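Following this line, the structures themselves.
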Structure I
Amino acid sequence: MSFGLDNLPYGVFSRPGEDPRVGVRFEDSVLEVVREPSLNGLMAKGPAAWQEARGKARERLESGSAELIPLDDIELHLPFRVADYVDFYSSLEHATNLGRLFRPDSEPLLPNWRWLPVGYHGRAGTVVVSGTPIVRPSGQAKPPDAPEPTYGPSRRLDIELELGFVVGTPSRLGEPVPVDEALEHVFGAILVNDWSARDIQAWEYQPLGPFLGKSFATSIGAWVTPLEALEPLRVPGPPQEPQPLSYLRTEPFVYDIALEVELNGETISRTSARHLYWSVEQQIAHATVNGASLRTGDLLATGTISGADPGTQGSLIELTRNGAEPLRLADGSERSFLEDGDEVVLRGRAGDVDLGEVSGTIRPARPTAATPH
């Protein structure tokens with residue numbers, strides 16, 4: 001049973017005419033656990049409170065006396081207030097795939113990649129819950145053969161299949177979090193789709209990195225799986241060579257979670273969280289080594305998770321080799337990048353633990369007044 005007693009993910013729900021509140025999912029129902037509009041209050045209390053809340057929910061469900069509300073009778077909301085959002089670049093295969101696409105005559109990995117978890121700060125205010133429509137972004141783009149950039153809707157809208165880790169316990173400003181204490185700050189995991197406008201991104205990202213090509217929307221699942229439920233899924237991570245610097249040095253691990261991408265009802269990719277090189281422990285240690293603090297509600301995403309084999313990549317830019325080899329779908333249509341009306345669903349599951357899904361449908365760009373050069 002994927003939403004049984006060994007899982008119990010947290011979400012925020014409401015019934016018509018009622019205020020949102022926190023509950024845990026059990027099978028196809030939800031059990032109210034906290035009468036608050038987000039998970040932030042519970043998350044801030046720390047691991048002892050998390051274990052107590054989870055234990056009480058389990059006891060009520062095991063007793064058979066819990067009042068369960070069918071999923072069909074509720075609306076799901078953003079499960080927590082996002083404080084800061086950091087997106088990493090932690091899949092070796094994804095970084096290698098992109099390096100081979102854009103630097104075919106050079107080493108695919110840039111010199112810093114094996115030394116630190118590369119990342120960027122995203123826009124917390126545009127993180128949305130699964131099911132929220134995604135409006136096609138507009139911005140500047142410049143094809144390689146064009147003399148100057150143009151403005152308009154993105155023509156190379158993409159997905160990024162990721163895992164996110166949600167911070168519960170904050171840390172103090174100026175005090176780095178040691179790698180061996182990092183997991184004490186993590187409340188749970190969630191599915192993430194970091195939508196990406198590749199044409200806007202390609203023109204803007206040098207020299208300071210992603211900006212408008214990423215900030216228009218990031219979708220997350222409605223259910224946060226407690227870290228305790230993921231513990232049985234921990235397996236050794238890939239060997240890290242060269243050996244990381246001392247503040248990142250630990251026995252690397254990954255979660256053995258099967259992931260998939262569905263486009264318009266058709267599965268186009270199957271991959272695994274095993275393809276992550278840098279662990280969430282190392283991401284936190286690196287994000288705080290300069291003294292930056294963690295806040296309750298921080299979202300730390302892994303970056304796109306991809307394998308090396310065809311059909312295991314977590315983005316269209318990889319699956320289609322930057323549009324050169326479009327996907328042919330079952331209805332006969334082809335896709336290099338997303339078209340208006342396309343629906344994308346990401347899923348994650350391992351044994352008895354289901355991370356649910358994160359979905360989004362592409363809406364046309366909103367008209368804007370043309371601006372002169």
Structure II
Amino acid sequence: MKRSTERILTTFVGSLARPADLIDLMKAKETGQPYDPETLAARVRSAVAEVVRRQAQAGVDIVTDGEQGKASFITYVGERLTGFEPRATNPREGPWVGSREELAFPEYYEWYARGRPRNVAPPISMVCTGPITYKGQQALQTDIANLKAALRGLSVEEAFMPATSPTNIESQRRNEYYPTEEAYLYAIADAMREEYHGIVTAGCVLQIDDPRLVTYYVANPTLSVEQCRKWAELRVEVLNYALRDIPPEQVRFHTCYGINIGPRIHDMPLQDIIDIMLKINAGAYSFEAANPRHEHEWRVWESVKLPEAKVLIPGVISHTTNLIEHPELVAERLVKYANIVGRERVIAGSDCGFSSFASSEPEIHPTVVWAKFQAMAEGARLASQQLWGR
């Protein structure tokens with residue numbers, strides 16, 4: 001994993017809006033309608049090439065495939081893991097139903113749910129009913145091949161590939177097979193370990209996506225911070241088990257509070273989870289730092305020592321507003337972190353992805369996303385001038 005040795009490098013979390021024609025093909029596949037697999041595969045390849053090229057043009061140094069071939073960063077594992085079967089979905093199911101946020105702002109979340117765009121992936125509840133194994137070898141190799149092909153001829157620093165955490169899979173899929181919660185988690189970890197190793201073996205940096213680490217608190221209003229910390233401790237142990245034998249410098253960990261364009265007053269404070277997060281065997285940590293609920297948390301790092309050889313990827317552009325951050329504000333944010341942990345240990349990032357679910361109506365308009373990337377790149381340039389004096 002590269003570091004900002006000569007200037008502040010730039011990256012983001014991973015997902016980008018899919019083109020309209022690709023959305024149509026994916027929707028047909030996900031809903032069981034007729035489609036041509038070869039046409040879909042070719043369109044995914046070209047979409048990956050398009051978004052990687054545009055990332056490079058916008059000034060993103062550490063790029064990825066934009067998750068163009070995935071219906072979402074969570075549901076994609078449906079094609080890669082055995083042991084699950086669909087069940088009817090409760091119409092009230094959703095990321096914020098019953099959460100601290102919905103209880104505090106019921107009128108807002110009722111309004112928000114009415115206007116929420118429909119995603120490609122249908123609302124199907126998956127349940128574990130048998131042994132979990134990994135069957136996604138071909139799909140993974142296709143993802144890797146598409147990304148590598150897209151990199152040819154481009155000048156970028158590095159490529160990464162996201163993969164979801166065992167905790168995310170557990171949270172979306174009820175267990176009816178394994179005798180204990182712990183056994184279920186470790187079974188998921190054993191299966192996903194094959195994907196994690198495949199990404200690293202291919203020469204890409206592995207990004208673990210784990211928003212559940214911090215959203216568990218807001219989703220469970222009856223639990224205390226301490227109970228949520230205890231819950232998180234086991235999940236970190238399981239993730240480290242899945243990452244065993246993978247050098248930490250080949251892994252970056254991402255957590256965030258989800259795509260919630262809402263009040264957000266019940267987000268778990270970084271200070272309440274940071275020590276547990278830093279136990280994860282990763283070389284870099286990506287987290288929300290640009291939105292108004294968390295921007296002040298840069299001060300947490302004044303009292304928390306970042307372990308040696310670790311890197312921070314604070315979000316300096318937000319995924320919850322179409323406002324484009326001013327480059328000077330981006331620079332200020334980066335300099336704050338660099339002054340605490342050192343300039344070589346900071347990479348500019350985004351709070352989250354910009355289309356975690358394939359949708360014809362992503363929360364942030366695609367044209368705005370590219371402008372945000374340009375602002376981030378310019379802000380990183382300004383910060384580098386201050387930090388390196390050139």
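Out of I, II, which one gives 28.0 for mean count of other Cβ atoms within 10 Å over residues 10-17 as computed from the coordinates? Only structure II yields this read-out. The value 3.6 for distance in nm of label points 7 Å out along Cα→Cβ at positions 114 and 362 was derived from one model only; which of I, II is it? Source structure: I. Structures I, II were compared on volume of the Cα convex hull per residue in Å³, and the highest value belongs to I. Here helix-only ellipticity at 222 nm (-39500 (n - 2.57) for each DSSP H run of 4 or more, over all residues; to 500) was calculated and came to -13000; which of the structures I, II was it taken from? This figure was derived from II. Given a value of 69, 43, 32 for Cα extents along the principal axes in Å, for residues 58-241 alone, calculated from one of I, II, which structure does it belong to? For Cα extents along the principal axes in Å, for residues 58-241 alone, the value 69, 43, 32 is produced by structure I.
Comparing percent of Cα pairs over 24 Å apart, for residues 154-257 alone across structures I, II, the highest figure comes from I.
Assign the value 1.1, calculated as distance in nm of label points 7 Å out along Cα→Cβ at positions 66 and 146, to the correct structure from I, II. Value 1.1 for distance in nm of label points 7 Å out along Cα→Cβ at positions 66 and 146 corresponds to II out of I, II. State the single structure among I, II that was used to calculate mean count of other Cβ atoms within 10 Å over residues 50-57, giving 15.2. Here the read-out was taken from I.
Bear in mind these aren't lab numbers, they're just calculated from the coordinates by the rules spelled out. Every value quoted in this text rests on a predicted model; they were computed, and no experiment measured them. Cβ atoms are built from the backbone, for glycine too; each structure is taken alone.
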